[in-house]
Structure P
């Protein structure tokens, strides 16, 4: 089944060479956006669907290129002297446990409730990002939780959500860092990347096991992601909150609109 998928996309690309250039360019743009505020999948998933891949292969291929992009961004942030390292290893540990648990639960729990609740959650995140003074701050504020407590609780809960469902995970991490640890939006953006990467990597492994990837397109887009991630991470380090905040708000608004539209459409057509 997997070889048929690769052949199908290969035949498509052989007759439409422009698709290579299109997906490469899309991946660069998505890499820049994702490095700044997350949500690159809003750009890459529709682009991969245009390439004619089956839905599951679209998701698997998207995970492959996104993981490489997030890995690049994470390394860029970690290599800088601005990355908030405190508690990160603990966060990676508990996020891994949560994501693995979520991945196992996929076949055991109905996702229907989450599909209904997610638009409500994204509306709340969007309103908070627009109205909150904390997201405008350029200096860290007093934390409401200890770093250890946050990494343990958020790692397990958000990690589980990422392994189980996924959309909006980056927004949840960023909001948590700002609201509970008092991070600036710039610091939250940096700290989010390695933790979000963990959940996406576990999800990618499942797609690899299932054979639901087009490696040719995934690696092509990964090259574009690397370029975009380097550019985007440099923008974050240079411009900070005054760049991250408007991009973050734009991404959350787009994601919220998309989710509400999908839910309304599902109700309308049933």
Structure Q
């Protein structure tokens, strides 16, 4: 059984070597600088997550320039954007006052992210934003209700604060956008494990009423809730490490979710 998602491939060797060198250089700079890890700074990486997803959609649409096209695939795009983002974080930490680092980091990722999203619309030729908008609203409402219920049932998860809520939202957005894509728009699922969950639900008696992806949404909610609960204690003991890891977990949900939403606006199912 395949484990990696469809389309997973490493870039050509010269790009791989260059990317590895960039990762090493940025990791060295980050270790040397050791910028403060605050909740605001981690949340300010959300626009960078959107940027990575938008660039990958441009890659899928064949709209990236040839020189950077190999860096737009999976997983190269996320490593590339993440490396540039961490580099921007180190530079902002050195150049700006504490209170302005997070806004500067969010802006430095948000401006190119907006440009990439506009480029997706141009590449697609036409936009169909209705289904993505419905998915975004539904996921937001579900995430708010889920976070309220989770903090009431397990009060200690409040230790994770807005990062914990962000993790829940990101993964519910991934689940709901996948459900909309599969059950409403007729798209397929590229990730083998997710596809297995959807296929299993499709064989249940609930399929005519709930569709095939409802179980995937529940799994995403369950996994996100457990992760946030597990990090509650670690947040008190090792706040910086916990914030970084929660940010990574959120990115694993938000990246595919935004990819789904953008792809749905321009692509034809099939």
Structure R
């Protein structure tokens, strides 16, 4: 595998930003690794970070590079700060950056496939919300999306004053319910559409503070025609759980061989 720390300028954000990228590389004598490369244009997983993290965190807290080595899968991990993958009411346009500019820039730098069947998105916590939002709003871009301990319920204003302030920076004074930032509303819209529908994967530890919200999203999804794989087991909001579950996600992805 090749690991690239990529610093570039975003026209959407009007600032320099970064992404961490893992690229397939076929090797024959690298000890302890079975590296595979599949074709000229790589299947790609966009892997999203949580609220307190950045584009390096998946690499630092899990063995994601080792896990994808034998799959011929590129991994693109962008930086979006505490934006909730949203065009912020009082901040930057991170949704537009993520869903429009990032894939175009990444494909201009690297040999990544633009075919829907070769593109996947996943994330943890805030990134789980971002992954589901991206796939449900842009189902023509992704064949599958996965949420690990996702912060899926964004319609409730937090009770804590500091979190209320941050919530207002992201969403403003308008309600989230019934908008493109509401995963439950997006589920309904995707279900009603005559277009493609992504396969969904969702997991959450039963001791996680987001567990009840994830149950609500699971139940809402099961009332639609979308294909959902749901898994739960003992676990909290921590990296041991996510390191374990990202391996399940990789086994679940409909990768070509």
Assuming -0.71, -0.90, -0.92, -0.94 is log10 I(q)/I(0) by the Debye sum over Cα atoms at q = 0.18, 0.28, 0.31, 0.32 Å⁻¹, for residues 131-170 alone as calculated from a single structure, say which of P, Q, R it is. P
Of the structures labelled P, Q, R, one was used to calculate relative contact order in percent (Cα under 8 Å, 6 or more apart), giving 37. Name it. P
Using the calculated result -25000 for helix-only ellipticity at 222 nm (-39500 (n - 2.57) for each DSSP H run of 4 or more, over all residues; to 500), pick out the matching structure from P, Q, R. Q
Among P, Q, R, structure where mean count of other Cβ atoms within 10 Å over residues 139-146 as derived comes to 12.1: P
Origin of the value 17.0, where mean count of other Cβ atoms within 10 Å over residues 19-26 was derived from one of P, Q, R: P
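Every number in this text was worked out from the coordinates using simple rules, so none of it is lab data. All of these numbers come straight from a predicted model, not from anything done at the bench. Cβ atoms are built from the backbone, for glycine too; each structure is taken alone.
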